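Next come the structures, one after another.
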Structure 1
C-alpha cells in the first residue's frame with residue numbers, strides 16, 4: 001500500500017473516532033465534567049493528527065497543501081478573536097482558554113476542520129450518525145430512569161439523575177439532537193432521490209436502514225428533550241440570559257471606537273452584563289444571578305466580545321456557506337438546507353458553546369468541494385536538506401510546545417478537581433496542596449485563586465476554633481460569644497499567615513480582572529470574615545464592597561451586604577443609606593426591608609421601623625416563609641412597644657427556611673492580629 005494512502009486512512013480513522021467520541025465524552029477528572037473534557041479531547045486529537053502529519057513528512061519527505069473553501073475566512077475569524085484577546089481582554093490567558101468562546105477552542109476546531117475537509121468523509125459522517133444513535137438511546141434511557149431504585153457507587157450516582165446528559169446542558173443536547181435529525185433527513189432525501197439512478201444493492205439497503213434507525217431514535221430523543229426543556233423553562237429551573245439585555249450589551253460596545261472594533265474582550269461578557277443590567281432585571285426571577293458568562297445569542301456574544309471585526313468575519317464564514325449552497329438541485333430544494341437553517345436559528349437565538357461551533361464545523365465540511373479531498377500541491381523537499389530540516393525542527397517545536405501547554409493546562413484542571421474531592425474525604429492536606437499545585441501550573445485562572453482564598457480562610461477559622469476549644473478545656477468553661485478568646489502566640493501566627501494567604505489569593509483574582517464584580521465581592525467576603533480578628537479589616541471590607549458596587553451598580557445584594565458591614569460596626573446612619581439604596585433597586589425584597597427596619601430601630605425611628613417591618617410581612621410568602629413571618633411578627637410587636645399606641649398581633653411558631661438574618665456578633669481577638677499594609681485592597 002502507498003504510504004500516503006496509509007497515512008490518509010489513518011487520519012480519516014482518527015477523525016471518525018473524534019467525531020464519534022465528542023458527543024459521548026465526559027470524565028469526572030475535572031471540576032466541570034463535560035465541556036472541559038470535550039475541549040481537551042479535540043485538543044489532544046488535533047495534536048495526534050499533527051504528530052501523524054509530522055511522521056508522514058519525515059517518512060515521505062513531501063509537503064502536501066490542499067486549499068479549502070473556508071480556509072481564508074476561518075483564519076480571518078481566528079485573527080479577529082486573537083486581536084480581541086490581545087487588545088481588550090483583561091485576563092488574556094483565561095480568555096484564551098475559555099471553553100465556550102475562546103481562541104484555544106476555536107483554534108482546535110479550525111484544526112479539526114482543516115483535517116476533516118481534506119479527507120474523505122464517509123467514515124466521518126457514519127461516525128456522527130452512530131454517535132447520534134448512542135446519544136439518542138442514552139437520552140431515552142435517562143428519561144425512563146431505569147436506575148431510579150438501584151444503589152450506585154457515589155462517583156457514578158449522577159446516572160440516576162433525570163437531567164443527566166453527556167453534554168452537561170439541556171440546550172446543547174437539544175441542539176445536537178436537532179442537528180442530527182435534520183442531517184439524517186437530508187441524507188435520506190438525497191439517497192431516495194438518487195436510488196432510481198443507481199443499481200440497488202444490499203449495501204445501500206443496509207445504509208438506508210441505518211439512517212432510518214438513526215432518524216427514529218434521534219427524533220424520539222429530540223422530542224423528549226424538548227419536553228424536558230419546556231418543563232425546566234416553566235418551572236424556572238432553566239437559567240439563561242435574557243435576549244433583551246444581550247441585545248443591549250451588543251449595542252453598548254458600538255458606543256466606543258475601540259470596543260466597536262475589537263469588542264470588550266473575550267471572557268469579558270460578565271463585565272458588560274453587569275454594566276448594562278437595569279431595574280427591570282431586578283424584578284425578574286433571575287435577579288439573584290449577578291451575571292452571565294455568555295449572551296443569549298451566539299451572534300450577539302461574538303459582537304459583544306470581539307466587536308465588529310469578529311462579527312463581520314464570522315458572518316463572512318456564513319455567507320460563503322450560503323453562496324456555495326445549491327439551493328435548487330435538479331429542480332428540487334437542496335435537502336442540506338435543513339441543517340443549515342437549523343444551525344442559523346441556533347446561532348441567532350441560543351448561547352454560544354463548544355457543541356454549537358463543533359456542529360458548525362461539521363456543516364462546513366459538508367460544503368467543502370470534493371476535489372479538496374483528493375487534489376493538492378505536493379512539494380518534494382528530499383533534495384533540499386536545509387528546507388527539510390527547517391520544517392522538521394519547526395514542526396517538532398510547534399508540536400512539542402502545544403503538547404506541553406495543553407497538558408499543563410489540563411493537569412491544572414485535574415489537580416483542582418483533586419482538591420475538591422479532598423473536601424468530601426475531609427483530607428485537608430490534599431485540599432491545600434491540590435489547589436496550590438493547580439495555581440502553580442496555571443496561575444491565570446481566577447476561580448483557582450478564589451477557591452484557594454476560601455481554603456486559607458477555612459484553615460484560619462479551624463485553627464481559631466481549635467485554639468478556643470483547647471482554651472475552654474483548660475479552664476473547664478464553655479466558650480461564649482462574649483468571652484475573650486485566649487490563643488497562643490503560635491496559633492496567632494498560623495492564623496495570621498492563613499489570613500494573609502487568603503487575602504493574597506483573593507487579591508490575585510482581582511488583579512487578573514479588576515472589572516469583574518464577583519472578584520471584588522470575594523475579596524470583600526474574605527475581609528468581612530476577619531473583621532473581628534484582623535486590624536484594619538473593616539476599612540478594607542468597605543473599600544472592596546464599594547469597588548464591587550462600582551463594577552455592578554444595579555446589584556442590590558452588594559449594597560445590602562455593605563450595609564450589613566456598617567451595621568455590625570454600629571454605623572447605623574451609613575447602614576440605613578445602603579439599605580435604602582438596596583430597596584430602591586429591588587423594592588420587593590423582604591431582607592432589605594427587614595434590615596432597614598432594625599437599622600431604623602437602632603436609630604430611634606420607631607415609626608419607620610414598624611412600617612418597614614410591616615412591609616416585610618406583606619412581602620413574605622405565607623406558605624414558604626412561615627418561620628420568617630413568625631420572626632417578623634415578633635419583631636414588629638417589639639417595635640410597637642416603643643410607639644405611643646400599642647397594637648398586638650399573634651404570631652406563629654411554625655418553622656421553615658429562614659431568610660431574615662442580621663449581622664450578629666462574633667468572638668473577637670484582643671489584641672487583633674496586625675496584618676501588613678500589603679493586605680489592603682489598594683496595595684499590589
Structure 2
C-alpha cells in the first residue's frame with residue numbers, strides 16, 4: 001500500500017517533479033558558482049538531445065523513456081542554476097557597483113517609508129544613477145541608507161530622490177561565532193552596501209519618483225497604523241495589533257517578542273499562512289452573504305484574490321505570505337472552475353513559482369518553516385487526529401487544534417532547533433490559548449479598520465480588542481515564566497539536523513502505519529544521532545579558545561576551557577539581556593558552553609597581565625605609561641580596548657608581541673592610526689571592527 005501511495009503523489013504532483021531539480025540547481029549554483037557560458041551550453045545541449053529524442057520512432061520513446069526523464073531533469077537543474085545567477089544583481093551590466101568609486105555622486109530613490117532606529121532613520125534606496133568625473137551612468141541595485149537623527153528632515157518618504165556624496169561601505173558581519181549572518185541576509189535581498197549620512201552628505205531633489213500603486217500600499221499601511229493607535233489602548237496592545245494585522249513590528253517590545261518565541265507562538269506576530277487562511281475564510285463567508293458575488297464565481301474569486309494579494313503587499317510580502325497567497329490563488333481558481341488539484345501539487349506549484357521569482361527565498365527561515373509546517377499538517381494531521389476520538393465537540397475541537405500543532409511541530413522541530421537553539425516545551429498549551437484568541441483579535445482588527453469612520457462603534461470595539469490582546473499577552477507571559485516552559489541552549493549541526501529528521505520520519509511512520517521495521521530503523525537512526533551529538537560534545541570538551549567579540553562600543557572577551565568559560569568585559573553584557581543574547585549567546589551555544597565561571601584554574605591575572613594556559617596576554621583599557629626595558633617582555637597578545645591614550649611605538653619598546661588586537665570599543669579613527677603604526681613597525685594586528693571577532697585556539 002505504501003508503495004502505491006508514493007507513486008500516486010509523484011504522479012499527481014507534477015510540479016514536485018519540476019521543483020526538486022530546480023532546488024538542486026539553485027543549491028549547486030550557490031555553492032559552486034558556475035560560469036554562465038557553461039550553463040547556456042548545458043541548456044542548448046539538453047534542448048538538442050530532447051529534440052532528437054522526440055524525433056525518434058515511437059518504439060524508442062518507450063524503450064528509452066528514462067533517457068527523456070534524465071534530459072528534462074538535467075535541464076531543470078541547469079534552469080535552477082541560471083535562475084540564481086540571473087537573480088544576483090552583481091551579474092547585471094548596469095549594477096551600480098560596476099561604476100562606483102569614492103569620487104562618485106549617487107542618485108538614489110527612497111523605496112520605503114523611513115524606519116526609526118536608536119540614532120538614525122533607516123531606508124532602502126534604489127541607486128538610479130552614478131555620476132562620475134566625466135560621465136553619468138544609469139544604474140540599478142539597492143543599498144541601505146542611515147540618516148542621522150539630528151539632521152533628518154520630515155519630508156523624506158517613499159519616492160523621494162536625493163543626491164549622495166558619501167563613500168559607501170560594504171555590509172559586513174560581526175564575525176562572532178554562530179552569530180546572525182547579517183551580510184548574507186542582506187545579500188539575499190540583493191543589498192551589498194550601506195551609507196551613514198549627515199546633513200552635508202546629501203541633497204534633496206524636488207521630483208518624486210514613487211509608483212502610484214506602492215504609494216497607495218504605504219498609505220493604506222499608514223492609515224491602518226493610525227486607526228489601531230487611535231482605538232487600541234496600551235503600547236504593548238497597540239504594537240501587537242499592528243504586528244498581528246499588517247506585520248508592523250517596529251513598536252513591539254523585545255522582551256514580549258522573546259516571550260512569544262519561548263512558548264512557541266512567535267508565528268502569530270510574524271505574518272504567515274495562518275493569517276491568510278483566516279482572511280480567506282472570512283472572505284468566503286462575506287461573499288456567501290453578497291447576492292451578486294455569490295452567484296458569479298468569477299467575480300467572487302476576483303474579489304478574494306484582489307483582497308488577498310493587496311493584504312500580502314501591505315504586510316511586506318514575506319516568503320510565507322507569498323507562499324500562502326500563491327497557494328490560495330490556486331485553490332480559489334480551482335474551486336471557481338470545479339477543479340480540485342492535489343494539495344502536494346498546489347504546495348509544489350507555489351514553491352516553484354516563488355523560487356522562479358526569487359531563488360534566494362530558499363534560504364529564508366520563514367519560507368522553510370512555512371512549507372514544513374503545511375507539509376506536516378497535510379501528511380500527518382489526520383492520522384494524529386485519529387489517535388483519539390471524542391464524542392463531545394467541547395473536547396473534539398481542542399484536540400483538533402492540538403493535533404494540528406503536533407503535526408506542524410513534528411516537521412518544523414529540527415529546523416527550529418537548528419536556527420533558534422531552543423525547544424518550547426509548552427507549545428501545545430500556548431497554541432491552545434493563543435490561536436483562538438489571536439483569531440478573534442485578527443478579525444476584530446479587520447472590523448475595526450472598516451468601521452473606524454463610525455467613531456462610537458469603533459471606540460467600543462477597540463476597547464474589546466484591547467482587553468483581548470491584554471489577555472493574550474499576559475497568558476503568554478505567564479506560560480513563559482513557568483520554570484519548565486523552555487529547553488534552551490540546544491546546538492545541532494546540519495548533519496545532526498538531518499539525522500533528527502530521519503528519527504522523526506521513522507517513528508512517525510511507525511505510529512501512523514504500525515510498521516515494525518520503521519520502528520527498528522527509528523532506533524538505529526536514534527543511535528546514530530546520539531553518537532554524532534556525543535562525539536561533537538566530546539570534541540568540544542577538549543577545546544581551549546580565546547574570543548574577542550565584535551560588540552560595538554563594548555569590551556567582551558571569553559576565555560574558554562572545555563565546556564566552561566570566563567568572561568572579561570563590560571558589566572552590561574553579563575545579564576541575560578538583548579546585548580548578550582545577540583552578540584555572545586550564539587557563540588556559547590554553538591561551542592556547547594554550559595558553565596560560566598568567575599574564576600578558573602586556567603586563567604591567572606594580575607592587573608593588566610593575564611595568562612591563559614601557556615599564552616600571555618596584556619589587556620590595556622586605560623592610559624598606561626610603560627618605561628622601556630633592557631629586555632623586552634614576551635607576550636602573545638596585546639588587546640587594546642576602551643580607546644586608551646597609548647602609542648604602539650611605546651608598547652613595542654616594552655613588549656615582543658605576537659598580535660595586537662584592537663576591539664570594537666575603540667573609535668575607527670584611532671584604530672586606523674594604530675594600524676598605520678603597526679604597519680610602519682612591521683607588527684601583526686587584528687582590527688575587530690573591520691575583520692570581525694578575533695578567535696584563537698590555544
Structure 3
C-alpha cells in the first residue's frame with residue numbers, strides 16, 4: 001500500500017476558527033435591556049381574547065409632553081368567532097384610566113382589572129357578526145427606564161417614541177395584544193404641539209392645523225400586528241430619496257434629529273435604496289410599495305422594525321439591513337406567537353448576510369456566516385422558545401438571531417442556492433401566509449413543496465432540538481491497482497443533548513492532482529463509514545468545505561489502520577498564530593495508550609506549503625502527559641506552514657502563519 005500524508009486537509013476547519021469574533025446583535029441586546037428594566041412580562045395576559053377577530057383599529061390620540069399624558073379615543077372593529085358572544089376583553093395596563101366605552105352612541109358596561117378590560121356588549125353576537133366599540137381613555141403610559149412609551153429628549157428637545165414588542169402595546173393603548181390577530185387596516189391620528197412632527201405607519205393622509213397643535217393623520221391599508229404600530233414625535237428634519245424598481249416607484253422618508261442629519265448620515269440612508277433592490281430581487285418586491293419605507297430616529301440603542309417606518313437609534317449598515325429585511329419577515333409575515341420568533345429575527349439576521357453577498361461578494365457572506373456560527377455556539381435550548389414569559393428567552397441573540405439565521409444558511413446548503421431563494425420568494429408570496437402570520441410548520445411546508453425534499457428531520461433537530469453536532473473524522477485510502485484509489489471515511493458524532501446525533505447531508509472533498517472530487521453523504525448515525533472510489537491519489541481531504549453546517553470538527557485524522565481509534569492523542573493550536581518569529585505548540589499524550597504500552601514514540605515535524613520537511617521538533621518516547629515545544633522560524637520567510645503530530649497510527653496536522 002502506498003500512501004502520502006496530507007498537509008492541507010485542515011484548512012476548512014482552521015478557517016472556521018480564524019474567521020471573525022462572535023458578534024452581538026444590537027436589536028437583541030437593546031430589546032433585552034429594555035424589557036429587563038421594564039419587568040412586566042410576568043404580568044402578561046397572553047394570547048388575548050381568542051373569541052374575537054380584530055379587523056380595524058383607529059387611534060385618535062393627543063399627547064402632552066409637559067404633563068406626560070396621553071388621551072383620546074381608540075376605535076376597535078371586530079367580529080365574533082363564537083356564537084352567543086355577549087362580552088369580550090381587551091388588554092390595557094391598569095396605569096391608564098378608561099373614561100367610557102360605547103358602541104353606536106350607547107355606553108357599555110366594563111371593568112378594568114389585572115390589566116384587562118372586560119366589556120359587556122349591547123347585545124348577543126352570532127358567529128362572524130361584526131361590532132365596533134370606542135374606548136375613551138387617558139393617563140400616563142407605562143415606562144420604566146426604556147419603556148413601551150417613552151417621554152425623552154435629544155439635544156435638549158422633547159422627543160416621544162414607542163416600542164411595543166413583544167408585550168408593550170397595552171402600556172399605551174387598548175388592544176388585543178397578540179401578533180396572531182392582525183388588523184386589516186389602521187388609522188393613527190396624533191395631535192401634538194405645533195413645534196413637532198408626528199410619524200407613524202403607512203401614508204400621511206393629512207395634517208390638520210388646530211392653532212397651537214397639529215393633527216397628523218396616518219393610514220395603513222395593509223394588515224398590521226398591534227406591536228408594529230408606532231409613534232415617533234420630535235422636531236425632525238426630513239430627508240427623502242426614491243426607490244425605483246421595475247415599474248414601481250416609492251418615496252423613502254427619513255425623519256432624523258436635526259443635529260444628526262449630515263453628509264455621513266445621508267450616505268448611510270442612501271444605502272437603503274440599494275438594500276431595497278437587493279431584498280426585492282431576493283424575496284419579491286418590497287411588501288408595502290404602495291405606502292412608504294423610511295426611518296424615524298429615536299432615543300434607543302438598537303432598531304425596531306415598525307411597519308413601513310423602522311425606528312432607529314443608529315444607521316450602521318448591518319442594523320439598517322436587518323430592520324429593512326423585517327418588512328418581509330416580521331411585518332408582511334409575522335410569527336403567530338413568540339415561540340416562533342426565529343421566523344422574524346433569524347430571517348432578518350440571515351438577510352444581513354444576503355446583503356453582504358450581493359453588495360460585496362461571497363467572501364463577505366462567508367465572513368458574516370462565520371461570525372454568526374461563532375455566536376450560535378453559545379445558544380442554550382431550542383430555537384423554538386420554550387418560555388415566552390421571559391423576554392431574555394425570546395430575544396436571545398445566540399439562539400433566536402444567530403442560530404435562527406444559520407438554519408436558513410444550512411437549508412441553502414441542502415437544497416442549493418437557486419431553490420433556496422425560490423423557497424423564500426414562495427413563502428413570502430404564499431396566499432395563506434402573505435400579510436398574515438406563520439409558525440415554523442408553515443415555512444417547512446413551503447420549503448418541502450418547493451424543494452421536493454422531506455425536511456422533517458431538519459426542522460425537528462434544528463428548531464426543536466438543542467445544541468449542534470461535534471464531529472471526529474478519520475480517513476485512509478489504498479491503491480486499487482487499476483489506477484484508481486479506494487477511500488474510507490469514518491464520521492463519529494458527539495452531542496450532549498437531544499437529538500443524540502444530527503442527520504445532515506455532508507460534503508466531503510478530496511483534492512487530486514489538478515482537480516477535486518466531491519461527494520455528498522447523508523450522515524444519519526452516531527458513527528458511519530463511507531467508501532469512495534477516486535480516479536487519482538488523494539492529496540488532501542476537506543470536511544464540509546463550504547462551511548454549510550453549524551458544527552465543531554474536533555479532529556480530522558489520517559490513519560493507516562481503519563479500525564484504529566482516531567482520538568487517542570490531542571494536538572492543540574499553536575500560539576500565537578500568526579506568529580513572529582517563534583511560536584509554541586502544545587500537545588498531549590492521554591492515559592489511554594495504543595496497545596497499552598507505558599510510553600510511545602511521538603514525532604512532531606514542520607512542513608512548508610509544498611510539503612517539504614522544514615524541521616523535526618520532537619522524535620522520542622513519551623509517557624502520558626501534557627507537553628509543549630517551541631518552534632523558532634527566524635530563518636524562514638513569511639508564509640503558511642504546517643506541523644504534524646504522528647503517534648503510531650494517529651496523525652494530525654494543523655496550519656500556522658508566519659508573518660515577519
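Here helix-only ellipticity at 222 nm (-39500 (n - 2.57) for each DSSP H run of 4 or more, over all residues; to 500) was derived from just one of the structures 1, 2, 3, and that gives -22000; the source is 1. Source structure of the calculated read-out (semi-axes √(5λ) of the Cα gyration tensor in Å, for residues 58-113 alone, 27, 13, 10) within 1, 2, 3: 1.
Assuming 1.5 is distance in nm of label points 7 Å out along Cα→Cβ at positions 210 and 362 as calculated from a single structure, say which of 1, 2, 3 it is. Clearly, the read-out refers to 1.
For which of 1, 2, 3 does mean count of other Cβ atoms within 10 Å over residues 170-177, calculated from the coordinates, equal 17.4?
2
When distance in nm of label points 7 Å out along Cα→Cβ at positions 306 and 618 is computed across structures 1, 2, 3, the figure 7.5 traces back to 2.
Structures 1, 2, 3 were shown, and semi-axes √(5λ) of the Cα gyration tensor in Å, for residues 298-417 alone at 35, 27, 14 was computed from 1.
Only the coordinates and a few stated rules stand behind these numbers; no lab work does. Just so you know, these numbers come straight off a predicted model, no measurement behind them. Cβ atoms are built from the backbone, for glycine too; each structure is taken alone.
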